[in-house]
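What follows is a group of structures, each given as C-alpha cells.
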Structure I
Amino acid sequence: MTFVRHVLHLRSSGGVLGAENVILELARHSGREGFQVTIGLLHDPRRPTPDLVRVAAERGIGTALLPCRGRLDPRAIVHLRRLVREHHVDILHSHGYKEDVYAVLSCPTTPRIATNHLWKRTSRRLKLYARLDAKVLRLFDHVVAVSEPILQELRAAGIAEDRLRKIVNGVDVSRFDSPEWAQAGPQRRQALGLKPGSPILGMISSLSMEKGHAYVLDALPEILKQYPDARLLIVGAGELRSHLERLVSDLGLDGSVIFTGQRNDIPEFLACIDIFVLASTAEGMPMALLEAMATRKPIVATNVGSVGEAVRIGETGILVAPRDPAHLAAAILSLLGDSDHARELGAAARRLVEKQFSSPIMARAYCQLYDQVLARR
C-alpha cells in the first residue's frame, strides 16, 4: 500500500502501559487504512532510552526522540515543529496533558487530535493539570474520550460537542493464541517459585493511588483463610511501591504478595494467573483489563469509568463497588470456589473482546476520524 498520509503520535511517558499500548496498536493497524505512523516521545536526554522506543522498534514502528528537559522546554517546541515539517505530518495526535500543550505550541496549523485516556485527580497538582488541559483541548480539531464518563467530563469542561468523539480501547487478541503463550503460564509460575495449583490473583497497572491496590491487600487476609496458598501478583511500577510494601508487612502478608516491578512480558504474567483483579477508583477503559479478557481470565473489577461496558455482571465477570475490600474478597472467593463458572465467564469475556474491543475495530474508528478532520481542512 502507498502511504499518502502521516500521523505523528505524541507521548511523554516512556513506559509501556495503557496509553502506550493504544498507540502501538494504532500504529500496527493504521497502515491498512493508508496512514503511516511515527511515535514522537518528549524525552529528557539525561534519562535512559524509553522502553517504548525498544518495543516500537521490535514491531517495526518508527520513533523520534524529542529532547525535552522540564515541564516546558522551548527547544522541544522547535524540535517538534521541525519533525512535523520534515516528515510531512498530516495529523498530530497527542496523548496526555504535557503532549497537548506541546502540540498546540508547536503546530498551530497542523490538524490536531487528542485522546483523553483519563484525567487523574488524586493530588492538587493533577487537579490543576486537568483544569489547564481542559482549556488547551478547546484548541484541538477533535478530542477523543476512551469512555463515557470521560466524554461527559469533556462536555462539562466546555469542549464543543461537534469536536468530541468516543472511541473505546481495543487489544490484539491474536497475541494470546500462540502455543508459546499457552506454555508460558507454567514456566512463569515455576520462575516465580509458585506451587502448582495454588490460586494466583493478578493486578497489572501502574502503582498509583487510583488503581486501588490497598483495597485488594485489605481483602487478601479473608481470602487466605480459605486458600492459604493463594498469592497476589502486583505487576507494575510507580510512586506507591514503598507504601504498598509497608502495608503488606503491616497486614502480615509477607510471602503472599509478589511485587514484580515494571515488566514488558505482560502476556506471560496473564498466562500464569487464575483471576484478574481491577480495584481502581477511577478508570477510562483499561487496556490491561481488555488483555485479561482476551486471555479468557475470569474478572473481578470495580464498577468505575467504562469498565461496566466490558465486565458485564454474571456474563463476562463480577463487578463490585470501589473501595470495598469485603465485597472484593467475596467476589474472588466465589470464583475460586466455582471453577466451572469462572471458566464460563472467561470464555464469554474473550468473545466480547473479539466482537467489540479488538484493536482493528479501534484503529478503524480513529482512521475514519483522521479522514473527517483532514476533509474539513
Structure II
Amino acid sequence: MESRFTPEQEMFRRTVAEFVKKEVAPRADEVENKGEFPWDWFRRCAELGFFGLRYPEEVGGVGADFTTYCILCEELARGSMSLAATVAMQCMMGTDFIFRFGTDDHRERLLKAAIRGEKVGSFALTEPDAGTDLGGLRTTAVRDGDEYVLNGAKMWTTNSSVADFFTVLATRDREKGVKGVDFFLVERDTPGLIIGKKIDKLGTRALDTGGISFEDCRIPVENELGPEGSGLKNLLAILARIRVMTGALGLGLARAAFEQALRYSRERTAFGRPIGKFQAIQHKLADMAVDVYASELMVYDAAARIDAGERADGYAAMAKLYASEAANRCADVATRVFASYGYATEYPVQRYYRDARFLLLGGGTSEILKSIIAREYWGR
C-alpha cells in the first residue's frame, strides 16, 4: 500500500522515534515520578529543531507542514505524554499568536528565543470558573492611555512556573460575552503578574501546570495580540489545529499501549502457553488495533485537510473525540492484558492509564465535541 506520508515525513518520523527510543522512553517513569519540568529533554528538543517545526525560516524555523507537526506529537506521546504536551505548547499555543500578531521586537526577543529553547512560552485561557464558556471570562483588560491593565486569574496554565511569557485571553467588556475577548502578551517580569502554586495531578506529572493571576498588571498597548475584537475569531482559527494535535497525542499513547500489550501477550505464559494464544486476549488486542488504525486515519485525514487549506472544524472535532476516547480505551485494555502487573509501577501501562485522562480535557471535552459535530451536520 502506498504510504500516506512523504519520504521526508517518514524520515522525520524515524528521527523522532529514535530520539524517543534512546532518550525518552528509558527515563519516562523516572521523570514522571520526580514531577519536575524536564529541562534536559526540553533543551534536546530545541537542538533537534522541534520547536521551530511549524514556523518559517525567517524566524528560525523549518517551515514544515501541519501533518509533520502531528507526526512529532504522535511519536513523542509514545514515549512521554508530559514531554509531548510540553513540546506542543512550545511549538504552537505558546508561540503562535506572537508569530501571527506580535511586533518585530516580540518576534526577535521572544519567538526566536523560544524556537532556540532559550525561552518558554505559555497559553493562559482557562479560569477557575470558566473553561469552555469563554463568555464567562472574568479576567479583564482595561485600556488606560498607552497601557492595558489586567486583573483576574487563570488556572490549568501549562508551563506556569517556568514560562517566560504568556498569551492571555481577557475580556474588554463582559457584557459583550465572547465578542468582547482578546489576547494579550504578558512577560514574566511584568509587575502585577503573580505565579501561583503548581497543581498536583493524577497523570502527566512532569507537565508543569498551575495558576497565575493579575493584580493591576500593566502592559503596553503593543502587547495586544490581534486587532481589537478579533479574539474569538483568532482562537477559532487555531482551535482545529489544537484538536487534531490532541488527537495525534492520543494516537501516540494508544499505539504505545497496544505495543506494550502485544509484547506482553507473547512473553507472559499461563496454562503452559503465551496468553496471546487465548481468544479472550486476542479479542482485546484486536479492539486496540482497530482503535489505533481508526485514530490514525482520522487524525491524518484532518491534518491533510488543514494542510490543503480546507475548513476542517468538524473533522478536527471528530478526530480529537475519537482518538482521545480510543487512547483511554487502549490504556484501560492494556492494564487488563497485564492483569495484576498493570497495577504495578514496574510497567508503563499504568502511566498510560493515568496520562490518557489528560487527553479528554484539552481542546474541548467529549461532550462539547459531540455538540460541535452535531451542529456541523445539522447545519448542512
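Bear in mind these aren't lab numbers, they're just calculated from the coordinates by the rules spelled out. Not measured: the values here are computed from a predicted model. Cβ atoms are built from the backbone, for glycine too; each structure is taken alone.
Which structure, out of I, II, was mean count of other Cβ atoms within 10 Å over residues 195-202 derived from, given a value of 16.6? Matching structure: I. Consider the structures I, II: one of them gives 62, 43, 39 for Cα extents along the principal axes in Å as calculated from the coordinates. Say which. Answer for the origin of the read-out: I. Hey, distance in nm of label points 7 Å out along Cα→Cβ at positions 331 and 355 derived from one of I, II reads 2.1; which structure? Considering all the candidates, the number was obtained from I. In this comparison of I, II, the computed figure 19.0 for mean count of other Cβ atoms within 10 Å over residues 227-234 is attributed to I. For FRET efficiency 1/(1 + (r/R0)^6) of positions 83 and 123 (r between Cβ atoms, R0 = 25 Å, to 0.05), the calculated result is 0.20, so let me know which of I, II that is. Going through each structure in turn, the value belongs to I.
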